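**Student:** Have a look at these structures, which come just after this line.
Bear in mind that the values in this text are calculations on the coordinates, not laboratory data. Because the structure is predicted, anything quoted here is derived from the model rather than measured. Cβ atoms are built from the backbone, for glycine too; each structure is taken alone.
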Structure 1
């Protein structure tokens, strides 16, 4: 009964005018590896040890009060859905959870490999506008068509002293009321927060 009340409260507080915040999964929110690290893992998925980035649940709960949230990963769709089911707080509802099938595969000749790009025009079809959409990722090549909407963070590889989500939360709070996120210079976002890094 309490859980249902919490979910109802979240839906009540949710504002359709909030900025849509699209979060990457691997190396952004979690680290998945076939080799166990020297620190305890949070859970396992098939043959992978999954490590949640420090401050993950607090980050999601805090920013969900001011942003509408979504997940978009270039990983396998089933993997993405099952990992998200494990890491998301019960009080949060994502606008969508997308995997590789929603990406656009492009040959990157500079990197000499194929890249699964996340093109935000696909989210526009759901009624969101580019001016009110941010995407958080550790891989700039996956969001190059929408660099004006991207905030790039350092890749997470299991470091338990990582403070990236705390810094990101502080920065996002400072821009939550921005009318057009594309007008912001986001490349030096860490210089605008006080979190000790």
Structure 2
């Protein structure tokens, strides 16, 4: 069962679902809640390596990633991010989200931005039960024009489905969970798989 706007408000009020800062009611629509872009991002250096061979050992992939991924960079309304066509960056949600063990979250891009070529998640759009943190966004400009991104703009929407019961192995309790309580723009941790 998917939560409707009234349900989302109730889950937030009861603190079963936690979103910080607490969202204004105007952000909750139908079956989704709008979320915003943070002021942090990371990009890939395209001149340091010709490729990353994903069939290599985890250690060599991790080394390659460390050579091509920038540190976390901040941008502002006055100094926005210009996302060129064909470019992929990592950013995150402004909001910090905590999902209970009996709920699964789904991240979707905004159709008005998608119609300009902006994709906000490459494939990872499920938010597991028991997960918490800033959601890292894999933002790609598939359009023909440069897109200007500013912190705090509405970037995506979350919806939630109630599970038949709480999961036995929530995200925070699994040993192999690589992105527990992530804060900011956490790059790929393929070396920890």
Structure 3
């Protein structure tokens, strides 16, 4: 699997690409190492550069430090990988309640590829005033999740929207909670490290 080509295809022609992906039998470990980690590094590295090396402006004052950049990079990377795993677990757990295929590997594929636009848009974190645009990538990722439910989990048409809404709620909650916990843990550990 070519990571760059797969990312391009899922972004440009998601319906066609989901059909191809649904026929593959990639385990979650293979997807983690071959696809998710390289993509999760994009916003992590860009965040380190943007917040740590270049800095950002608050009321005209330039703020930034290597320590803050490292924290941003760690929170971004760990929360992306952790959110994918937890969201895939939740979607897999809920699948049979919506007459869908209950497979952690397929749910993991669905979530991983749905995170593609947000990770790619993460390059914009280099220039922090554009960081709000990363959320647009996340919105496109939600569309990818919606489109991928039928080919990946064989969700019946009439249950696609309710399953998507419940999955969306689960992903948002998992991401927010995980980011908050990681942010608190890393901030406190960075304070200990600095002092």
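**Student:** For which of the structures 1, 2, 3 does the calculation of Rg and Dmax of the Cα atoms in Å return 17.4, 51?
**Tutor:** On the way: 1: 16.5, 55; 2: 17.4, 51; 3: 17.5, 57.
Answer for the origin of the read-out: 2.
**Student:** For mean count of other Cβ atoms within 10 Å over residues 109-116, the calculated result is 26.8, so let me know which of 1, 2, 3 that is.
**Tutor:** On the way: 1: 10.6; 2: 13.4; 3: 26.8.
Value 26.8 for mean count of other Cβ atoms within 10 Å over residues 109-116 corresponds to 3 out of 1, 2, 3.
**Student:** Right, another one. Of structures 1, 2, 3, which gives -3500 when helix-only ellipticity at 222 nm (-39500 (n - 2.57) for each DSSP H run of 4 or more, over all residues; to 500) is computed from the coordinates?
**Tutor:** Value -3500 for helix-only ellipticity at 222 nm (-39500 (n - 2.57) for each DSSP H run of 4 or more, over all residues; to 500) corresponds to 2 out of 1, 2, 3.
**Student:** When you work out distance in nm of label points 7 Å out along Cα→Cβ at positions 85 and 173 for each of the structures 1, 2, 3, which one comes out largest? Mind dumping the intermediate values first?
**Tutor:** Working: 1: 3.3; 2: 5.0; 3: 2.0.
The structure with the largest value is 2.
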